[in-house]
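Participant: Next come the structures, one after another.
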Structure 1
Amino acid sequence: MLSTPIVQDIKAAITEVAIIGAGSAGCLLANLLDKAGTNCLLIEKSRGMGGRCSRRHISTDKTKSYAIDLGGADISPEKVTNLILKDILDYWYTSGYICQWKKKVSRFNHLHEDSKAVTTLCGAPSMNTLHSNIASHINILTQSRVCKLERADGNWHLFDDKGDIVAISKKLVVTAPPEQTRALLKTVDALSNISLPDTLPHESLPQYVCAIGFDQPLAMDADVYQGGHLSLHKSIRERSKPDRTYPSHLADIWVLHSTYEWAQEQRHSDSNAAAAKLTDAFCKHFGIEAKPMLLTSHYWRMAKYKTTTHPPCQFVWNEQHEIGFSGDWLGGGGTVGALTSAVELHQAMLGSAQTIVR
């Protein structure tokens, strides 16, 4: 049974390492540092852990609800090259934190071709649960947004939008998306030599995502469709994942992710209006006559970025000022990129003696 994350008032205390962001990179880094005997504090602007591997709770009535993965859907083992991360994934699998997700995958524009069998890993019973499993014992401040940084007396002072202190730490790691990280870094006026290379991403790509439900199962040839459609980037049959539960009135749930280009064209339209368009595109493409129910919709910045000619640097660590940066946007994108970045940064924090960009 999962324990409740420890939430405490740390405003008067100095923690060893403050980590801004409780997504995949932040949670894994906190876990690794904690195992090495380092006191950590996670600071998360949302209500809980998970970041872009988030889920949404759908209420069926006043007493019942169920959750749907909206963000990062899985972890692809074949993309993992870091040996330490490979061992971590093996441990998570043995511990039951992640399970094999065996699915059939096809392209949207290959409707009449055989789909291929693909096996990846996903959190059970949700991707969000994985984060709770690895970091539920770490001190965490939720619904706390850090808006300003200050380096004073050899410590990092973190402030909210009202100028109130959020936390004080000896070391600081930022795992927020690139646009938020760069904006936060600009608030450190006294330390102009702390910077991020211009070759790194400056912003995440926009995306609309929604979940739709049907009262009858759909006769589909695949569980996941991706690529080959103007507005749909990916469509995922939620029930194909292990240990997912459904309410009795729904027989099929699909999660629809828009393309970046289509999301740009919508220009921040209302998420429900965009979801209705995505739903219509999905049903028309597959000739679905059944009327779906819109369960939830969301607009966010996906873990993908404008391409660059430079390879990912994995992480940034400044030993002089004891500040680091980690996240999917440093590790090459996606959940694997976030986890790789966290592992690499952890190694640097344990043994570095100078500024490292790798």
Structure 2
Amino acid sequence: MSMHFIGRLPDPEELKRQMPLSAVAAAVKARKDGEIRRIFTREDDRFLLVIGPCSADNPDALYDYLERLKRVQEQVEEKILIMPRIYTNKPRTTGTGYKGPLHQPDPEKGEDMLAGLLAIRQLHMNAIGRYGMPAADEMLYPENYRYLDDVLSYVAVGARSTENQQHRLTASGMDVPVGMKNPTAGDLGVMMNSIYAAQAPQTFIYGGWEVRTDGNELAHAILRGYVNKHGNSLPNYHYEDLALVWEMYAQRKLKNPAVIVDCNHNNSGKRYEQQVRIANEVLHSRRHNADIRGMVRGLMVESYLEPGSQKIGEHVYGKSITDPCLGWEDSRDMILSLADQL
């Protein structure tokens, strides 16, 4: 048999009983969830900034980053709601390589999914309990959401997963905003179909159960650029791209039309330093079109303590071991500049 069963993982409810979120932390998350919801329903005109490392590979460096982020949030809280990226499972283009702390809590050791589940739940619990900042994560495996549904305040469905039926249907049963990225080939129609599916009630098989969902009215678009047939990175954050997405929303009559612009990945050609320029251009587009201003609810930025990236084993504290990230000083300056423009 080619599939080897290593060990049974704990039931999600069992794990949550073993690692419960405190009443105080749960109240913090409920308050933040309300604020985030109101941003997507346009009841709150603040800008959402989803920012943080490409992958949460080092807890100490992540907590250092969150402490700094918390201080900046206090400076810009009237204009920007900051949500940290704590990405704990990473899609890999070839299916190989480091897949995040869910797979490898220690990037230099072997895969251990049980230890990974414990580690990633602790990361998210500490983000809320210590720093008052519920986080965003990516839904690489739909089944994982049940282990984290009480600690996540935002979920992203990646470019490689947007076309997947199970991701779309699982997103329809979430109570938090779910961003559906455009696929790597760039077809915006595929992204809009995924939003339609996520906003609709669905019935499907999930975790051994027949489940029915109410639909998620907060499902929305994330524009992350794309790759053409020649392998070239192309952006989709320009004014004309945003205007086109607005038209596509209007044609489909979807609820709460919203876009988050991912400033890295193919939008930047993975030139992380370009994220600042891209963020500024998006704000410029918002200033010149009321529809775009209402639709673009925020940005996604890859940022860490040190700029760039490193290979696993180089041990540079606070430097990404996956995609290159904006360094802390540039990140802080960018946040303050964005607040001044809003």
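Participant: Give the label, chosen from 1, 2, of the structure having the highest value of Rg/Rh (Cα atoms, Kirkwood Rh).
Facilitator: Details: 1: 0.98; 2: 0.94.
Once Rg/Rh (Cα atoms, Kirkwood Rh) is worked out for each structure, 1 has the highest.
Participant: For distance in nm of label points 7 Å out along Cα→Cβ at positions 71 and 95, which of the structures 1, 2 scores highest? Walk me through the intermediate numbers first.
Facilitator: On the way: 1: 1.9; 2: 4.6.
Biggest value here belongs to 2.
Participant: In addition: To test your reading of the models, identify which of 1, 2 gives 2.1 for distance in nm of label points 7 Å out along Cα→Cβ at positions 183 and 199 when calculated.
Facilitator: Details: 1: 2.7; 2: 2.1.
The correct label is 2.
Participant: Another question about this same structure. Identify which of structures 1, 2 gives the largest calculated value of mean count of other Cβ atoms within 10 Å over residues 79-86.
Facilitator: Comparing 1, 2 by mean count of other Cβ atoms within 10 Å over residues 79-86, the maximum is at 2.
Participant: Figure out for me which of the structures 1, 2 the number 0.95 belongs to, where FRET efficiency 1/(1 + (r/R0)^6) of positions 215 and 287 (r between Cβ atoms, R0 = 30 Å, to 0.05) was derived from the coordinates. Before the final figure, lay out each step's value.
Facilitator: On the way: 1: 0.95; 2: 0.35.
Comparing all candidates, it corresponds to 1.
Participant: Thinking only about distance in nm of label points 7 Å out along Cα→Cβ at positions 23 and 255, which of 1, 2 has the largest value?
Facilitator: Largest one: structure 2.
Participant: While we're here: Output the label of whichever structure in 1, 2 has the greatest value of distance in nm of label points 7 Å out along Cα→Cβ at positions 143 and 239.
Facilitator: 2
Participant: One of 1, 2 was used to calculate helix-only ellipticity at 222 nm (-39500 (n - 2.57) for each DSSP H run of 4 or more, over all residues; to 500), giving -7500; which? Mind showing how you got there, number by number?
Facilitator: Working: 1: -7500; 2: -12000.
Label of the originating structure: 1.
Participant: Moving on to the next point. Taking relative contact order in percent (Cα under 8 Å, 6 or more apart) for each of 1, 2, which is largest?
Facilitator: Values: 1: 21; 2: 16.
Biggest value here belongs to 1.
Read-outs throughout are calculated quantities, based only on the coordinates presented, and are distinct from any laboratory measurement. Keep in mind that what you see is a predicted model, and the values were worked out from it rather than measured. Cβ atoms are built from the backbone, for glycine too; each structure is taken alone.
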